[in-house]
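Rule-based calculations on the coordinates, nothing more; no lab input. From a predicted model like this one, the values you see are computed outputs, not experimental measurements. Cβ atoms are built from the backbone, for glycine too; each structure is taken alone.
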Structure P
């Protein structure tokens, strides 16, 4: 009997190793195909990547880009080097071209405008002259990581980072960031970024790390709205706590017995994209890291309850443009799901439930959602309509997620190896979301 058990266990281990190897090979193939998008649709002279490419009937490439798209190209190139898709020399050369262009582009207080032409780096002024806090944050993060990963780029990238002044977007009266600044109108946005569990927390973190804004900003953001704010999707439970002399309401929501701190819309992108850069898994075990895992769990549960063949709700391209999708019950306001899922949401979950991710990707492949440059951007599960589009943002999230998963968090490690990345780590460590 003992011999039979040992034999069974050995076969089980071999099977697990075989499955892991197969998954690794599949992810490497996806990374190679996905990076081909950046190679094909990035201007070789300027190093600027097209915002969006539609391929349904013919290739329709957008002629503009944004700070986030530039960041995704830089970080995807770092990922491609670390995954052996391209050589280290080639990767550094590609990013150097982008940095040269960035040094010549028009900025406001060192921060970049929302839209530029990819063939020249000139401002696309007919779309306004807006300075976005969150978009600049991704660009800053990419420059920090590129400078750490490539010694030869450190001086140039550090110079660009030093010039990016986030204090210019900070409202000291509320200890919050404004959404941005309209240069043409010479006016800040009326709204602030007050929701903590959102994609903007990464910019908040690095702005603190740079010394541009004080640490108290971290505690000024809402974990949930107060229970008295009855307009929100559900009334939170929680208690008042104090961190570093600042009192906040440590609230949470609940969905199908899963407790979590909500994002604004209940999408995967809002919650998990910052964790591609910030090591929330290791440093925030009772806070953001745990909450990220809860959001993955709840997204999977939502699909099961609503008889969806796959999970992964997040803003994505559609046939007619771009829409926001999420689990309504998981957001303070809550986006509608519209039964539309996007592959990048699965990849964002790799570090939390890789088996569920690989199973979900297999289901998505039933919808003819894979093309020359990797996964198309979305599929409506009810109509089985695939948006045959590639977005630089979403392609970038896929690349970073794969690199982090296969190569021990290489993107996060590169960020936290810098002073800007390590200085605020205590903020991640000390918070308890009270959702155990």
Structure Q
């Protein structure tokens, strides 16, 4: 049987002078035991840290299709273990189905395949945890009589289930995940699974694979790695397979609204570690004070962006450089200002500001001591392609600016 290694993730209460029961910007309130990110978070460069993606499996909101190879090669013991793994991954408090007032629920479909595919359950068939257990253990109680195992059939059926589940725009704001359990990798021509997998991934579907590895079949693992989204190919021998798959689900459920860029450890690597933070550049010039209010109105709980460490500083500069509205010398407002006798970072309206501690990136001779120079911009100081902080008049200096908001995730439902 698959073995679950529970990972306890840090959790701490938000401390604020304001009255609030939950702060979406506390990076330590998102976690649930069992979740493991696909890559570990980088070590923060400052005392303040950025928000992590939500990690509450009870509030997972996805459309998921599980695809299971039930050919002889899976074996009777193997398919039973797969059933137990599926039930454990998605049965840990997740609201299954759509019969809830809270929109944060997960629909789960099930497809089996051998030489052909069978849709055991579409996205609307399973409406509770009890139904999930009964459906999975009934459908996966034994293997078929077929030796054939054509993954293209299975993921092709999953594609159809996902498409039908979106009829009339139903749940069009929900991310989609396909999880594949396979004992073999076969197929050429029309039975080549790669074109189908590429089509799924190009449409925004995340694909994760589990190789039912009985005898160290390197070709199976290599083939499934080509099917899976980057970093999401696993084997049945992984000690923390449950945690890994729950991590995939939680990372899939962490994304940004249109026009916003998700903050990652590396701007140029789409598969690098994701934070629960979204950045948007605003390219209509405004004063620092006007930009502060504009970010608050641009999105619920939005605010002028923070730079808690050099990684975030460099990421936002990349956002500016990749927007053709910006040009050298680069300059834009950020969420640092002089208030209450010190430099503080903006937070969502109603929450306490965060003092500037640890990391700083002032240009030479800054900050300057003028009573009206309360706002801060990132400004290119020399011919070098870098920017640093400069304090400016918060009411008269008009520049572009960077806004920040929490990602859509298990804590933050986005309609």
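Brief remarks on what is shown
- Test item: Cα extents along the principal axes in Å calculated as 81, 45, 41, pick one of P, Q: Q
- Structure responsible for -7000, with helix-only ellipticity at 222 nm (-39500 (n - 2.57) for each DSSP H run of 4 or more, over all residues; to 500) calculated and labels P, Q on offer: Q
- Identity of the structure behind 0.95 (criterion: FRET efficiency 1/(1 + (r/R0)^6) of positions 55 and 239 (r between Cβ atoms, R0 = 35 Å, to 0.05), calculated), options P, Q: Q
- With respect to mean count of other Cβ atoms within 10 Å over residues 103-110, the largest value across structures P, Q is given by Q.
- The greatest value of mean count of other Cβ atoms within 10 Å over residues 263-270 among structures P, Q is that of P.
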